[in-house]
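Presented below are the structures under discussion, each in the form of structure tokens.
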Structure I
Amino acid sequence: MEQVFTSASGETPYARLTPDLVIQAVERAGFVPDGRVLALNSYENRVYQVGLEEGTPVVVKFYRPGRWSREAILEEHGFALELAAAEIPIVAPLVLDGVTLLEADGYPYAVYPRRGGRWPDLDSGDDRILMGRFLGRLHRVGGSRRFEYRPVLDAGAMAVKAAEFVLDGEWLPDYQVERYAEVAEALIGRIHQAFEAAGPGRRIRIHGDCHRGNILWTEKGPHFVDLDDCMTGPAIQDLWMLLAGNREEVRRQLTDILEGYEQFAEFDRVELGLIEALRALRMIHYAAWLARRWHDPAFPKAFPWFAAPRYWDDHVRQLTEQLEALDEAPLRL
């Protein structure tokens with residue numbers, strides 16, 4: 001039976017996560033902090049860099065209570081360690097006295113080594129080919145076993161739940177409710193059609209949220225961070241968020257990425273037909289994610305525009321444009 005961590009503080013899940021508790025958690029993990037605590041950019045979880053009396057600072061990640069079961073978090077950690085053992089550049093949790101997952105006052109957490117780097121530009125073909133190689137290696141390992149407790153990417157069902165949450169929460173201005181419902185329903189229908197056209201395909205363990213913010217680039221190339229959303233899904237889910245620009249630019253970028261990727265793993269070209277469907281899902285899901293987390297005080301501070309009618313006007317317009325994008329022929333290489 002899965003053990004699900006419950007919220008430590010009701011409607012404000014991180015209310016008791018004070019700097020003192022962060023330091024105590026690092027001490028419990030066997031380190032000697034020097035009192036320096038730096039909050040890092042993270043909203044879903046809470047992540048801190050903590051200085052040590054000796055050696056390089058560590059990074060401690062506190063998982064949002066109630067989001068993942070203990071088994072699902074351990075499966076994430078196991079995947080990260082499996083990738084690291086295969087010499088794939090991933091920031092994996094430290095194994096401390098044989099465990100990776102600890103708990104402090106109801107908060108599950110893990111400790112990571114600090115790793116530097118910058119966001120990848122991917123402006124050159126060589127960089128894109130290198131990125132493709134690393135993704136191919138990641139997916140080769142990802143295809144060797146299966147997740148048991150991590151989610152499966154079911155785009156249609158996820159989009160339905162997200163749209164329903166937005167509508168049920170009365171987030172939309174009155175004059176946009178009907179239009180949002182119409183365009184969301186149409187998009188969900190097109191998402192289902194795209195996945196039906198692609199067929200069952202191959203589903204493997206993937207990063208799940210492989211955008212540029214979850215990749216750090218150094219002189220040696222990229223390394224991946226944050227497997228918090230790892231799941232079972234199609235390979236294209238880890239590729240399409242790295243693409244940007246017009247159709248021809250995207251085609252050129254993807255050609256380079258796949259040149260490197262296919263040196264290590266097979267890629268089914270039928271998955272190209274899922275790109276715009278996955279983009280539609282992400283757009284619908286992002287708005288629902290903000291709505292679901294609005295009770296967390298960090299969200300109104302970071303995203304004050306979310307509750308304004310203008311945001312929803314733009315959101316409905318963008319969803320309408322995405323519906324038009326789904327009418328275009330799938331990308332071909």
Structure II
Amino acid sequence: MTVYWITLGAGALLSFLLTYLLMAKRPLENSLIGHDRGRKFAEGSAVNIGKPTGVGVYFITVFTVISLIGVDIHFADIGLILALMIVFLAMISGLLDDRSKNAWNEYIKGALDFVIALLGAFVSTLFFFDGFVIISLTGCQLGMSKILFFILAVILIIVSINATNATDGIDGLSGTLTIITVTALTIAAYFNGTLRYNGLMISVFLIVILLAYLKFNFFPSKVLMGDAGSRALGVFIALYAIYLKIPFAYLIVGLPFLLDGGISVLKITVGRLTKKKIILFKNITTPFHDELKKKRGMPVPKVYKTLVLISAALDMIYAGAVTIILLFFSH
């Protein structure tokens with residue numbers, strides 16, 4: 001057990017230092033990553049034009065490599081190794097868009113997201129599914145067929161990718177919400193008895209890596225994670241919840257992503273499918289952080305604090321409820 005903690009601590013320290021160094025120096029910047037083009041419909045996005053974007057390639061690479069080195073082979077987590085590779089693949093697809101001269105067509109992005117979701121769902125069904133999922137608030141097992149699990153996994157991954165990506169319009173927001181979400185999932189899994197060393201390890205590594213990244217991304221940001229970061233983080237959050245056998249927990253811990261970025265994705269999707277005959281949230285500018293900036297006149301730091309406090313409060317209540325119910329009422 002002592003070896004585990006030493007490995008965990010050493011890996012976390014190395015992850016933080018490597019990420020911090022890469023954020024500060026940004027090796028091969030001109031040939032590896034892109035520079036922000038601005039977002040056509042995003043409020044105040046002009047201030048980011050020209051900033052290095054796609055730095056997710058640095059921290060996702062560190063995360064993947066250090067995690068693969070640290071995976072305890074005694075658990076024979078082949079599925080986890082494959083899941084980490086899928087996260088890395090999502091980073092590559094996002095990076096190619098970040099580096100392109102012109103933003104990729106949304107249909108191309110959607111097709112790539114769908115392929116990645118299919119791969120993630122296949123690996124999840126093959127390696128993580130035991131015929132049931134756990135309702136994290138009660139610890140009860142919910143049985144389902146492999147086909148239904150596969151379909152729901154595809155949906156979860158696609159939703160998580162796009163919701164996480166849409167929140168990446170406020171300095172520090174996407175990275176911070178990811179830390180809060182992953183922490184809540186880890187706590188819930190611990191009390192549900194599904195948290196093993198490998199699960200704890202990748203959680204800790206990602207959190208310290210994002211802390212190093214956020215040092216350079218807080219307002220006013222010096223670098224942007226880009227699609228290379230946000231899409232990979234979205235894939236990770238979904239696969240992590242599935243790996244811990246509590247995928248439905250995303251509906252609670254991922255609610256800040258869904259309320260901020262998710263309503264934007266839903267609004268755009270329904271509008272396109274109905275050829276704009278149905279427009280949801282007509283009076284709300286989406287993502288919701290744009291509503292706060294544009295209509296409510298909030299400065300970026302205040303928008304960040306508001307959304308983070310809401311997220312932290314929600315996930316603290318959830319984690320507390322899981323702890324109390326499973327600790328005191330499960331027997």
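The table below gives the values:
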{"item": "Of the structures I, II, the one that 20.1 was derived from, the read-out being Kirkwood radius over Cα pairs in Å", "result": "II"}
{"item": "At a computed 17.7 (Kirkwood radius over Cα pairs in Å, for residues 79-174 alone), which of I, II", "result": "I"}
{"item": "Ranking I, II by FRET efficiency 1/(1 + (r/R0)^6) of positions 55 and 319 (r between Cβ atoms, R0 = 30 Å, to 0.05), the structure that comes out highest", "result": "II"}
{"item": "Mean count of other Cβ atoms within 10 Å over residues 199-206 from the coordinates reads 21.8; which among I, II", "result": "II"}
{"item": "Identity of the structure behind 17.5 (criterion: mean count of other Cβ atoms within 10 Å over residues 23-30, calculated), options I, II", "result": "I"}
{"item": "helix-only ellipticity at 222 nm (-39500 (n - 2.57) for each DSSP H run of 4 or more, over all residues; to 500) from the coordinates reads -13500; which among I, II", "result": "I"}
{"item": "Identity of the structure behind 19 (criterion: relative contact order in percent (Cα under 8 Å, 6 or more apart), calculated), options I, II", "result": "I"}
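Readers should treat all values here as calculations from the given coordinates under stated rules, not as data from a laboratory. Just so it is clear, the structure is predicted and the values come from calculations on it, not from any experiment. Cβ atoms are built from the backbone, for glycine too; each structure is taken alone.
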